[in-house]
Structure 1
Amino acid sequence: MNHLQTPPPLFPHQQEAVDVLAKTLIDSSRVTAVMACGTGKTRVGAEVAGQVAEIGSRHRLVVVPTLELVRQTMMEWAHQLGRDRLGRIIAVCSDREVLSAHRTGLQDELTSTEAQVANDASQLAALAKGPGPLTIACTYASLHILAEAQAHHRMAPPDIAVIDEAHRTAGAATKAWAAIHYDDIITARRRLYLTATPRILDGEGDDVISMTDEHLYGPVAYRLPFATAIDLGLLARYRLVVPVVTNSEAHQLLGRDDAFLRIGRTAMAAPMLAKQLAVLRAAHEHGIRRMITYHGSIAEAKWFAALLPHAHALLPPDQRPTALAAEHVHGNQTVAQRRKALDRLAGQEDGLVVVSNARVLSEGVDVPAVDAVCFLSPRSTIDTIQGTGRAMRLSDRSRPKTATIMVPVFLQQDQEPESALNSTPFGPVWQTVRALASHDETLHRELETARRFLATPTATGKVRLGAGTEGELPDWLSFTGIPVPPDFADAITVRTVRAATTVWPEYLQAAETYRAEHGDLRVHEDYRTPTGLGLGRWIAYLRKLHRLGKLSPSQIEEWEALGMTWSVPDQKLQELIHELREFKREYGHLDVPKTYVAKSGDREYTLGQIYASLRTSYRYGQVPDAKVAALNAEGFIWDRAEYVWNQFVSDCCEFMIWNGHLDIPQTYVMRGRSIGQQVSGFRSHPDRLTPEQRRTLDRIGFVWDSLQFRWDLHIKAVIEFKAEHGHLNIPGSYVIEKPVLLRPRSWMNTCIQKHRNGKLKPERHQQLVALGMKFPD
């Protein structure tokens, strides 16, 4: 490595990413950056790791999927940070990876990075000891070595762990590659996750890891989507080319109708030859010079490369590239062999250079000369985007480039192209469009807008994409090998829109149109829109999904914004709640008489009867919990006897607050409620109360005997006067105002009169004498 080489300055978007990520890591221990393929994630990771580690122990960890990426990453980090800042470099790899490195020659490549290789925990811990900067580069497959070195050999944790191609760590929570998330397995003070293709999984649970989990991945502090990168000129624009071919074309070129075609000594299936012919024609038509093809297996990729020159020879000169070179790469080749093939992609030779592979040429392959990728078997969304990224890289941003994504389609002789759009042969095409839309926000919006248009009253089964027109394909999509008249172009466009989007936006538009016409979403289940959408059944289906908890918050919000009620009973419930609120607004309570009818214009709502019916159903446990909760929130009275009791207790408490006692007069009325009569009734018939009710009244200070209550108050007043004055010569003007108005002198005189008339109870007479009160003989 060159210790003195000065790296070029970061591009503005890279500097922005570094600043945002480094700042986020001040307060957060984890952060994620999502950057489109080819926009410099490795340089960003290196710079962030450099800055974070400089203020700590200067120990860094980077985790990547393969040893080849270990080598590439260390070369780029050294170029970005300078060799001295990296310090000692340790490459951690498993025994299997070491054997593979020896076999493929990668061991010598690692040596060129000045890295020491460790394949067991004790060796790693020993190499990591010592002062100064340290950079450990580890493959996902060797994370267990790192974990053991920390757990059993006291290796210090890094200041920062950079987890590249972080989508590889999502999925099953128990898989070995997920170990990097957990501090109790691998400790790191900070974690930076880098990916171009975040893996988002539905149905998250304890057994599934999705990159939406901020507890593991931290916030996405920096995002550079494909669409933005293209608009900024960081990546090439792309087009999807669909070469269509039939088996009859291959047979015509060979003059035979065999299921397997023989070229020289080699027999090959008609679909493979047909697709090769289609790919070569399309490459010639679009001027493609460098192409990577992706296959379902190593064997298929090998045969494709081996037989492609034979297919090239079958085509007329005006339908094929001027020259052809075909190579095949796989994981068991030596580094030199793979590099030789890749060098041909970067070379200057004329004609078309094709390199076939199954899964080798995805992450970490940087050959800007590649102007096309071809998918000859179905790929996952992530694999499609990673593969597409190989062709979107730019070597010279001042020169225009269009990356071609090719998906050939093979049709049987009796298959009509238009009718085949919905069949298996076109499946990989629509799968590719879905993958592109999932990572290209501009394309996603175009497709969603078009899908909504299909539900508008003016739609005629035709739709345009972007700035295109009906009867023409959008500029990013083309079919070759077959004519595409306007009707077929419309069919392709509609199928593209439907295949790459969900039905969600189309039904949303249909619901919006229905609501604009009818004022609500009370749609009959059999209702179909003028465009043929079964809107009634869709709404019923949505309500079922809602009951099962399978709608996201954003989906629920979208439909509720249109006035959606999630069940017919819900709709009736909302109507009842509206009438209850109106009643309470007018009368101040919800004790609705059974005969009450709410009227609005010509409409009558039998609120009293509905109220009474609900109470009866509630007693028998026939009202759903959710409905009970909703009505409880409004103050619904389920048990009138209980309501009357609770209201009485509340009124007593209010009387106590204002008066300081509960000796309530029989004639007392509070806001229309005759609580004085209620008090009188409870005093007269306490046996009609439950023990709990009696305890409640005792607790709040209920006065069961008004005469005894006032006798006790007078006795207390006399005692207090004597304690203060030393005698009982209470003047007539002496008055006590609280808690009730007392005139002790007048009361004493009344007691003397009662005693004279023989109407004062003996025990009360004795009580007064004990206080010092004088009674005349």
Structure 2
Amino acid sequence: MKKAYLVYLLLVCFYYAYPQQPANAYKNTPLKTVLTDVEKRFEVSISYNSNIVQGKIISLQKLPETLSETIEIISQQTNLIFRKITAASYILKQQKKSNIAARTIDLEEVVIANYLTTGFLKTIDGAIEARPKDFQVLPGFVEADVMQSVQLIPGIQSPDETSTGLNIRGGTPDQNLILWDGIKMYQYDHFFGMISSFNPYLIDNVTIYKNATPSRYGNHISGVIDIESKTNIPKKTVVGLGANMIYVDAFVQQPIGEKVAVIASFRRSYSDAFETVTFDEFSEQIFQNTKITDNTGTFSDMLSRTNNSFYFIDFTAKVIAELTENNTLEVSAIASQNDLDFVSQFDEINRRTEDRLNINNFGIGISWEYLWNKNVATELNLTTSQYNFKYLGEELLSNLFDYETVKENGISEIGLHAQATYTLNKQHRFIGGYELIANKLDYTIGRQSDVIFDPDFLVTSENSKNTIHAIFGEHRFTWNDWTIFSGIRGSYATEIDEFFVEPRIHISKKIDDHFNAVFSAERQYQFVSQITEFETQSFGLENQVWVSTDEEIPVLRSEQVSLGGSFQYDSWNVDAEMYYKKINNLTSLTRGFDIETTGLSVGESTIFGLDVLVKKRFYNFTSLVSYAFTQNEFQFEDLNNTLPFDGNFDIRHYLSLVQSATFGNLELSLGWRYRTSRPYTLATGLEGDTAENITIQYGERNGERLQPYHRLDFSAKYKLTPFKNKNLKASFGVSLLNIYNQRNILNRNYRVILNTQNAEFQLRTIDKISLGRTPNFMVRLEF
């Protein structure tokens, strides 16, 4: 507890003695008036032609705390661009129409600027938008990893400490919809979840929804994370180079004339050539309790030889073409790959094991946007996504036996999305469209050996098809202080011949200049999800398989209702929302179940929650408190005598305390994370006495709890212009995860082992331990 008290004193000591000037609020305020206020507040000069600001208005509940955020919001709401002349001088110019095209439909009023830190916004439709290029450094990370950054948003957590294992309001990661330029991502991580596969330096905007997602998003029952890469044609060539203690990366933005640009990025780890302390800490956390660590520790180094080769790589590319003044065409591509090859050789008894794993994801998207006039815009997207997982494990012991395990999982998907937007007037906006999702899924899971008592096993599902036809519509209504987003989506699943209706609504009411109330409700369905398979669990990594809805795997359904509001006054921001969520048609193979059951059981999950964010800014310091309460209860027809029990990720309380400071070009951030215990099922003993019938006996389902989790992280970043040539920019960063090296237990399960001394079976407890103290360092150049 002494550690907790120390962290509390470090992070919760706010200095409120300094008076703050009240920020301006604007409601349909002429742009010229707002620009005058901006010039006074930030002591800058803004030059412009009076014709381009004529008739333009701004609606904003609070003027942002930084000039860059203010400029970005004004650009969004007016389609004007700022050109920086000097540090205190700007020119406001008209943006080309081709750059605004159909994207104008997405520009919503900002409710909270700097939601978490600079670069985060909360808009009136309930979305949280993030722009990595504007991120202030966050505790524990030197790069602006999108998936790590969003975990400070209350209601979004990663119980297993990974970057991509996101549980959004009680849902599992496979229940989220992750998009890159409209391309569905089935695999979006490196290093088994520790790093996301999205290069943050080419990301323009990230939109996050926790409830009441727009009707254009389908085939998910939890959150949405929609990532959009750069959309504007750069004025000049920009090149970026960087390296940290895990990977190196590079990007380029190359204009080709005034109408075309090519943007590309590349990242690769170098662990197969050189291992750092950061890689070693990541490896220890990821590979614990797997065949890799088991084989490494089975025999002494003098008697055994091992070779562990692992690397990852990702690549993105985009072509932007302004065909005409109102006509834009974009072509995007993204690819990622993870390769692992582990070999263990024990020459004394001629024993050899090899585990080979390859995971790759590839996607292409074509987007065409056309602005017919100031009221009508259309958008057409065609995407394809490919996911492939291949694992082969072999074990050979002299001439006694040969054991082989195989697992393959593949998805091939084509998507078509067409929508039109009609803005009738300032009060009414309509969106309608059609979406086609057609995919094929296949998997193969099997093992074969020469051992008599271990029979061969093979399960295959080749070309399982899933085709969804969907139509959707939305209406935005604005009247006085009311804003109502209502939508409906109808989906027809051809393989099961069923039609599904998904309504949603989001209501926002401005009570006064400081308080805004919101209500949201939605129903969602999901047709492709992950299940847990136990046949290859001896490898210890990636025991999830993507499957499609069929006679055994039902369509997932969720319903959610939430009520909350936001409060802003001076430098205070408070955002709170309580919710009720119910998920139907879960199976006992749903992600998170670690115990193999007899037969397939279908059940439901009921979730009650509260998300609270409190932020206070004073001068160059920012203090943030992010809290989430989540009660997740399961009930299955064939489990726990049909009685309700705590869900697999029923972690009741999450708390993050963050203290950030900026001193010129130096950014500092210290953060403490705490969460209460996670449930697990206690093993009570073994039953049986031979390899054929030995089984583990368990007590009450999820009836026990692990110890609470806590961790302290730190980051620092420094930016500079090393030479008189201001086109060259450099930045350095350092981070330290888990400063006091707290060894938290993330998960607990059990394994049967054979004691070779007395030939008896024994029960072993297998604990997955959290990441230890992990440093990282980053250096970047941009020119």
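What follows is calculated from the coordinates using simple rules that are stated; it is not laboratory data. Being a predicted model, the structure only gives us computed values, none of them experimental. Cβ atoms are built from the backbone, for glycine too; each structure is taken alone.
Once mean count of other Cβ atoms within 10 Å over residues 431-438 is calculated for all of 1, 2, which comes out largest?
Largest value of mean count of other Cβ atoms within 10 Å over residues 431-438: 1.
Here volume of the Cα convex hull per residue in Å³ was calculated and came to 164; which of the structures 1, 2 was it taken from?
It was calculated from structure 2.
One of 1, 2 was used to compute distance in nm of label points 7 Å out along Cα→Cβ at positions 463 and 695, and the result was 3.8. Which label is that?
2
For structures 1, 2, calculate distance in nm of label points 7 Å out along Cα→Cβ at positions 287 and 735 and state which one comes out highest.
1
With Rg/Rh (Cα atoms, Kirkwood Rh), for residues 71-142 alone derived from the coordinates and found to be 0.96, which of 1, 2 does the value describe?
Value 0.96 for Rg/Rh (Cα atoms, Kirkwood Rh), for residues 71-142 alone corresponds to 1 out of 1, 2.
Upon calculation of helix-only ellipticity at 222 nm (-39500 (n - 2.57) for each DSSP H run of 4 or more, over all residues; to 500) from the atomic coordinates, which of the structures 1, 2 produces -14500?
1
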